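**Student:** Take a look at these structures.
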Structure P
Amino acid sequence: MMLKITVDRLPELFVKMAENKALYMPIEKNDQVEFHRWSEDAWVRLDKLNTLKSAKDLFFPQTENMMKFKVEGKSLSVEENRDLIEPFVVFGVRACDAESFNVLDKVFMADPMDTFYQNRRENGVVITMACNEPEETCFCSIFGIEAASPAGDITCWMAGDNLYWRANTEKGQAYTEAVSELLEEVGAEGEAKVEEQKKKIRSILEKLPLKDLNLKGFDGEHLLEKFNSPKWARLSESCLGCGTCTFVCPTCQCYDIRDYDNGHGVQRYRCWDSCMYSDFTLMAHGNSRKTQIERFRQRFMHKLVYFPSNNNGMYSCVGCGRCLAKCPISMNIVKVIRALGGEDNE
């Protein structure tokens, strides 16, 4: 069932949404738009296509406590001090970021279950928003992602003076009921406006410069061919190994676990890591990937070959375009696809 609310009443909706769950949405602070907790004085930017970092941070935080240890003489005590997970809703997630949660689920919800991630997924409600004006760096469509009708517990469209709202899951329906007093049902006319908006979005997608990227050969059947390609040397020679691409990526899942002495015991925490760093997976004998070529190749082979070959064809890239926009030397996954993919990419 489709519902709607006028745009000028959105502040009322935000107040209602935040009554029983923490509300996160794209908010501008210091000239950067990221997912922050909403407050009445927040500068909400639902018009912003991509936030600096994705909503991944709400389910897989950049840093999180795991436990702490305390030693007294010969006695060792262990205390779990993970951050408390409160019910929350994330509003304004784009289709690419919504798909990234499915990628992360494959990693963290597989056996053995990552309970830190699991708790956040169970406590979070995802409200997506269709992309009215996809940008030239977007290429989600090559992965079968529907920017005009994104997934999520609830999907929203902005059309004219209204925000249209549709619950997709039981969790989404339960949350819709909690804010239903501010929403009204739409008739055939409203449904038609949403369909018209979808057509406009798809029309833009058809004109984007990256819509015809060819993923032919990026699969398990061509693993050695891609791995042994001599093109990796040329592609990686200008890479700085800065890790920017991994930190803005909504699907990167590498992390490290570290301990530090805080003066009152030892705190263990988890933090994001990057396969582009020379000390990533560092072991007693050294690093298994000693050169920048090997590290560069690992990142893109994982996203385009290893992951889909082990996950029924699901790529570990969602075409959000963040790495295209943020890489300081403009070496990104699109250039890799064009260099190692089919002839249509030339």
Structure Q
Amino acid sequence: MTFEYRLERLGVIMNPLPGDPNEVEGVLNPGSGRGPDGELYLLPRLVATGNVSRVGLARVIIEDGVPTGVERQGVVLAPDRSWERGVGNAGTEDPRITWIEELGRHVMTYVAYGPLGPRTAVASSVDLRTWTRHGPVHYAYDDAVDLDLNLFPNKDTVFFPEPIIAPDGTESLAVLHRPMWELEDIRPGQGSRPPAWLDDPRQAIWISFLPIAEARRDLGALTRWSGHRYVAGPEFAFEELKIGGGPPPRRVPEGWLVLHHGVTGKIGNAFEPQQRVNYAAGAMILDAAEPWRVLRRTAEPLLAAETEAERTGTVPNVVFPTAIEDIDGVPHVFYGMADSRIGVARLVRDTTEPPSTDR
């Protein structure tokens, strides 16, 4: 079965600014959103010396429907909370931003790189400039499967843009995330501790939920996730080591389109930059009503590290999609290139109808 979507490269949209200490180690993996002024903004991860990351704000310059560059507008989130800083490490990393109409605000998930390694945190904003932190995520314990996700680092978290009905029948916000079972980096001797019932311990995409009614009453509920379910793990050659979610899921005629990354190579520990890996972008379609069910997925990547900008940088051979936005009605995907710069690609849907089988 062919996959309906493909990505067409449009080029590099943002490079590190020479002389800016906040960007000396790269600009990458942006979130995105439309501001109150209607303009399109990226919120890139800015990396300073020592792998210290901040979240910036940059207006996207568009010419004839094509993003061609950015206008920087400062830093909007920095690691100035105790749980975002450790000894020798600190960061507010890899923002994923979803506009949730039901709440009337942008919801950001980001990696707080604190004393216990990478942990998911949540913030929200009405204008993309001023962000209210809601704190680190708390995962409800599930006794039925003996699973406490609070023990583990977690990355690649992103909210769906609209409520769905959770498996327990509650109208809920859904969020994708990726637990990391390896505890050796945090406490030597613990090793890897995946759930005993999990057949494949490689890092995979999970889904959790929170009742939308609670979030309407108290935005702090955005950090309280429950109903955890496994969605999809590595399956194809370009996903040999692990997979993780990318931009906010996008509602399409087939269901929910989820762009994700697949990784091959050799993974280092949670506290060191990865150097011997290859990241490529794939996609899957999740069921519209039950997004914990995968309908189909790409056996080959939609985008792999092939250009010089994708193959050379702080971490070579990385294509890492994190944002998706419409420009003149056409979806565009923004992605990290070699952990050093930001690229953009056009998302194209193949509308060719298959031959009729009627007789």
Structure R
Amino acid sequence: MTDDDTTPGWDAIDAALARVYPGVEPLHYGTLIKFMLGGPDPLDGISLYRREDHWHLIGYGMSELYTKEWEDPAESGWGFEFTIRVAAAPGDDEPPVWAASLLQNLARYVFASGNPFGPGHHMNLNGPISLARPDTAIRAVAFADDPELGVIDTPHGRVRFLQVVGLTLEEYEAVERWDTERLLGVLRGRLPLLVTDLDRADLTGDPEVAAAIAEGSRREGSSTGALFVADAGWRADGATTTLRFGANAAPRLGRVLTARLAHGRDLIVGGPDGTVIFRPADAFATAGLDDGTLEVRLPAALAAELADVLRPVAGTYPLATAPALAVQIMRSQIRDTDGNVVAEIG
């Protein structure tokens, strides 16, 4: 709860939580200075409920907690609030502070970029989900409807409780080759409430999970229609067009490109310096669009060659099946949350 006199959005969240946790008073972390008043934390509060085997965290701040300020009457603020479930051992009552920090960092990203999350979205964290646990295999996240809280109506519009789900890098690769919601549906057989467990191993090695991923991706292809990466662009020099991508993202691009084009689907790759749209076609062609985007039409043989050169090795690679096209792979720098370079790839 807050001390504000008028908190209809906050009260609606509390009411939803009371239906799941009747009579339970959660641990609550509140901010000293609200974000709207210049504070550093977009979430005005995070409630933590201790379950038998996990903590359930719910944020307050992505929706309109106090007054209606956004123009869309159907949705409150960004239209969602973050949640996350974190595994807890019996007798371990230490709250997962790192998870609260994660929710704040995700909220900062949304407010700074203007890009909201939704069910089916996913993100590579470029490191362990908890900096205090560098040994954890959980290094990516996906987003899904919270299985107990779902979607509610509030006086300011609809609010979706969006659960952050920790994934291993192998599971994240499966998401990109296939589909977030379908993969999470498979993982629910092992993780019923999609609890993030820093101690768990990768599940793609499980024979049943592996078979479901292989069959699903073969049958359905990838649902990832767009990738936004740190380094992407293109340039035209006379008769030659050169595509530029960072070494860190190159393998991802190759995997998703193959899974998209094989099923007749486009792939959009965007970065700070430009956007490239790959389209399946019978013949190779390029076209610069009015907004600076490059459209590249790829026949099957060229798509296969392009996917093969998208490796984390810096250099410029001409393409034999399309002499007018080349790929430049740039060395990537991996930075920590403070902006320090912790690794180089390429």
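Any read-out appearing in this document is the output of simple, stated calculations on the displayed coordinates, not a laboratory observation. Keep in mind it's a predicted model, so treat the numbers as computed, not measured. Cβ atoms are built from the backbone, for glycine too; each structure is taken alone.
**Student:** Thinking only about distance in nm of label points 7 Å out along Cα→Cβ at positions 92 and 156, which of P, Q, R has the largest value?
**Tutor:** Biggest value here belongs to R.
**Student:** Looking at structures P, Q, R, which one was relative contact order in percent (Cα under 8 Å, 6 or more apart) calculated from, given that it came out as 16?
**Tutor:** Computing relative contact order in percent (Cα under 8 Å, 6 or more apart) on every structure in P, Q, R gives 16 only for Q.
**Student:** Of the structures labelled P, Q, R, which one yields 63, 54, 44 when Cα extents along the principal axes in Å is computed from its coordinates?
**Tutor:** Traced to structure Q.
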